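Structures follow.
Each reported figure results from applying straightforward, stated rules to the coordinates on display, with no laboratory input. All values derive from a computational prediction rather than experimental measurement. Cβ atoms are built from the backbone, for glycine too; each structure is taken alone.
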Structure P
Amino acid sequence: MKKRILSLLLALVMVLSLAACASTGTEAPKTTDAPKQDAPKDDAPQETVADVTQSDFYGPIYDEWSEMTDEELYELAKKEVEENGPINIYATSSKMLKEEEPFEELYAGLDVEVMDLDSDEVLEKCVLEANAQNVQGDVLQTKDVNGNVFFNYYEEGYMSAFYPKDICAHIDEAMLRYGYPLYASQAFWYYNTEAFPDGQPVTNWWQIIERKEDGTQKYRLFTKEIGTETAYLSLFASFIVNADQMEKAYKDLYGTDLEYTYDGSGFEFDVPENNAGIEYMWRFSQMQMTFISDGDDLVEAVHNSTADDPALCLASAGKIENQEKSGFNIGWLTGLAPYTGLLNQENLYVVANCKHPAGARLFIRFITGGADGQSGGLKPFTKQGNWPVRDDVEDKKNPATLDECGAVPSDLAAINDVFLDTQDLWIYWLSISPYTK
């Protein structure tokens, strides 16, 4: 069994991307009466740390900035803006644009400019500016689902994670390990609520790939292509990391031990034997699936299914809005064993050597609720499918709490360690599926 050409090409692209992430900026922040930031490393980042289970960057990390109040940061930020112009925010959500006016109204004299970019563009701009020693960005907003941001950008010194101590006291420490979160989201399997009026038909991941006595699938499956969706592939990687939980979920469901059927020979890396996460991915890859790139179309496929021909789809939590917007008969599958999914965090970072170190931190405090959770900064990001991470902020949008949904914080170090192997296994096994040959 050999790796396929596509797998090699994807790996090559990733290597080239890492090679481009060089950093040379070492200039210290200009604000002399404020705590200093760490400068980015001079050496060009080539690869992740050898042992991803060890890092000096795991949070929360509290420093002098962490203790400062909004008022103290405001006084420093006014001087920064006078000297350097607007505070620049590189964001991956257009909702961030709605933060400019309320922030400037609350903090007179401060000017903010938001750039709406995709995740790759945010990281590329950060690196290019560091290399050119012409840092313009101050705050970065991006999601990290497989450890790429943490190990290849944050650890390499292109940005730092600001942990305001008073706000972090209201956030589960497990969610502070790899960065400071704006909010949490996740993916769900959706089912047709009209076809199953008595409640969700699935409570365990193994049921999703069940077959009938005649060998046909119990459910039609709709999803984005797992191998090209980093968040979904990271979820499958987590099953490999948590193989013992996957094995237990199988035995709890069926009362018998899991039979291992995958062949891990022929790869250029060691494929663990008798790993329940790998077994699940192998079986899943051999199912008949319909790949649809648009999330609204995915949940519509479930809406159009029937009790006699039921369908499930994997899509982002926010697509639940189609219940009201489009009248779709859809619902989340929650509380799945061993866990429903991974919590995906939208994280906020301060750019290394930025021109507005105080202004950046003041903005971050504002959009995450401020000292009492009442700043109004969270409002643009409050919707179904997004969960506030503070325990003192009420979630009025979602029909279930994060705990009720059954997702777990993502162990990015462990996922990062197996991610590329998981991708290679998926790509090859999908290529030999009877439905994709």
Structure Q
Amino acid sequence: MKILSSSIILYFLGVSVVYLIMFAVSFWAIIRHQLRARFATPQEILKARITPPVSVLLPAYNEEKGVVDSVLSLRKLSYPEFEIIVINDGSKDKTMAALTERFKLRKTKRIYHKMLPSKDVRGIYRSAEVANLVVIDKENGGKADALNAGINFSTYPLICSLDADSILENEALLRVIHPFMEAYVETAATGGIVRAVNGCRVRQGEISDASLSKRWLVRFQIVEYLRAFLSGRLGWSKMNALLIISGAFGIFKKEAVLEAGGYRTDTVGEDMELVVRLHQLLSKKKQRYRFHFMPDPVCWTEVPESWRVLSRQRNRWQRGLSESLAAHIGMLFNPRHGWIGLVAMPYFIFVEALSPLVEAFGYAVFLAGALTGTINWESFGIFFSLAILIGILLSLLAILIEEVSMERYPKLLDLGRLIATGILENFGYRQALAFIRTRALWDLARGSKNWGDMERRGMAKA
């Protein structure tokens, strides 16, 4: 028992050191980004003649409550040239009716090249009100299948994938496109930050009041997102070892996506799997490339407000992460893939994929020791203190980065609530997620492919 307890403590010490290193890299990266942003403002990018056109893909399945607001937000984007392609993936609710009524859709004929396989298209619609809006009505095939169908209809060299319950800030596309402006040939993809829209007021597709939700479960996720994006992906981006670009907001070079074969439909983590596959493809070709995470292009999206829906979402995320890593296990410790093989893959396998299992196992071991009277209370105290204190530190550091750089929650009361949330999430919320993610690994071992329905409450109207 003592050896087992010591091993768990050593594991958490190692993970904590890695987290702190990632924060240091991220903090340095955000400072550099802020300095460089002064010389490449969104207004300058908007006026530039070389700004590449973008096809924005919006897959929608049972999204009647939020899809209209999402399209309205896209319609108002500050960007020289882009098209909006909504893919209705066989919705069973009134998603198609809501789009038809609000944007005066009319069925049309259009010739397209089926470059990627997808389920049958039932109809193609144009808007009499929005010139750059196309709606594809197709048989249900899942999000990956819908994105592939959208790519088939896209006309521009860059594709932007969004969730149908997402709202982009007015300048988000201009900010996220910046790496392509600096080095178009080398840039393979870019991603922006995702924030919770719950608690915010939405008016005609725009955030009119960015406020924190009154629900603690939502607040926990807000801090969690800040930690994941600002002290995680920012650091990996700096090392060009970014393995995840959120499916809620990312831009890809269409040529590379087609060469890779599009999105895989046999995994629940199609966004991460595509990024890892692109890394593998481009590094094998010995081609210079980069994946970027940009901290200031903001995408607001609805997060779960109940434990039932949250557990489905995190179960799916954990299975998607594990499937993506397993599918490309040959990259692990492979020097041919540089930082990806030697650093990123080991981290995501032994920390991101396995840490919930180790954490849940650690609690189980100490609980068993308490019940049998063989517990080493000193070891338990060290384990629990490490788990709590490091969690609090990382959350507060992420909030610090947010306040130094983005400041999307300017109210002093909201800042106080964020700090309180960063402390309280470590007493129950994080432990519950560890067990949810551990259950996901068990479901994966059983071969579960269940997506899990995400119930939407809709966005609060101003």
Structure R
Amino acid sequence: MNLKKTLKKLSPNWLLSGYHLCLAYLAAAVYGFPSKKMVMISITGTKGKTTTANFVWAALTGAGIKTGLIGTANIRIGEKEEMNKYHMTMPGPLVMQKIFSEMVKAGCTHCVFETTSEGILKWRHKGIAYDFAVFTNLTPEHLPSHGGSFENYKNAKGRMFLELMRTPHKTIAGKRIDKTIIVNADSQHKDYFLSFPADKKITYGLREVCDYQAQDVSTTPDGVSFGVKGEAYTLRVIGEFNVMNALPAIIAAKEFGASGEAIQKGFDALTLIPGRMEKIEMGQPYTLFVDYAHEKESMTAVLKTAQAITEKTGGHIVVLLGAEGGGRDKAKRPIMGELSGKMADYVVVSNVDPYEDDPLPIAEDIAVAAEAAGKIRNQDLFVILDRRDGIRKALELAQPNDVVLITGKGAEQSIVIGGKSSPWDDREVVREELGKILKKT
């Protein structure tokens, strides 16, 4: 164990918490409190944060508003994009404040970013002047970090909403910025997130009565179309579930005077969200996606999307999945195993990020549940710990008209095994292994 980890184990919680809090404010001061100079739009929730953030960025950009983004998958400063190499949705405060500062220098007037419960526990939300707080959804995740309590997890998310009215109102480009809450009305937790003080509270959804309700949702060959408030929109990314991710973007853009045409222009330009149902095309006779899905709701969504495709093609579904170690939620493993066992035709269980844990028990938690759902080992269920080998197996199983889902890491830029972080990108590994297979055929 290295010195840093040893010190963390020996230090009392109050000391570590105080250190993180001081560091957050110090980082903001070092870079001149850059968040005070932009409209700060933050997104929290269990899933969909990265996709929602990219849709917000696209909608604002389409309206001619120069916008920055910090998310799990990618970082944008205006049109400039790079992958998030930090293996954290919220990098350390010094990194975040430095990026915010770079956005200001580049002329960004708006910034969209993700706020996580893990980041809040480390006070990374402090030193940031929040203006918009967006809630996507809430399902059990990261509970060990919150004492195993879902209520603690929810309350941690709520601390982001408390930040709205704790900082003064801004005037950006001559306009006073209203403190605004945007909430998923279909969530059973909507009332909690709507209870926080704000100048404006706006709701969205598919089922419940709300301010922005999507209607006439339908799948297109390259994405999904829907209507809201009498305007038609088309997304150029796969999955009907993305409608819920796009609605907050429409709301945010409308709040800054964007027209439906301008928002659609932004959506038209966004054909790819890194590692989110990212389609890999190399001339193979089947459909291949890399996706970040790593818990019940997101796995269900991607598997349902695959089912919709195979219903038309007559093919099978091949899924590679895994789960994290390092104290992450163990309860989700059998749930994902059962889902994949029921909804996919072939299941490959492999490493995601075991951290310092033994990877085999993690994989077995998933595999045993897939077996209980009807899968048979070495027939339609395979446990292959080495992720590259697992990816190769999933690709080798694929036949014409099938759908292959490589899930769990998306566009993450590293993998942590045995406590050691190594460079990794599922998309590149998939291309490398698929290239080898195609050469043989």
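Structure notes:
- Answer label among P, Q, R for the case where relative contact order in percent (Cα under 8 Å, 6 or more apart), calculated from the coordinates, equals 20: Q
- Which of P, Q, R yields 2.7 [distance in nm of label points 7 Å out along Cα→Cβ at positions 110 and 246, calculated]: Q
- Comparison of P, Q, R - label where distance in nm of label points 7 Å out along Cα→Cβ at positions 102 and 414 is highest: P
- Read-out mean count of other Cβ atoms within 10 Å over residues 158-165, computed value 19.4, structure in P, Q, R: R
- Computed -9500 for helix-only ellipticity at 222 nm (-39500 (n - 2.57) for each DSSP H run of 4 or more, over all residues; to 500) - originating structure among P, Q, R: P
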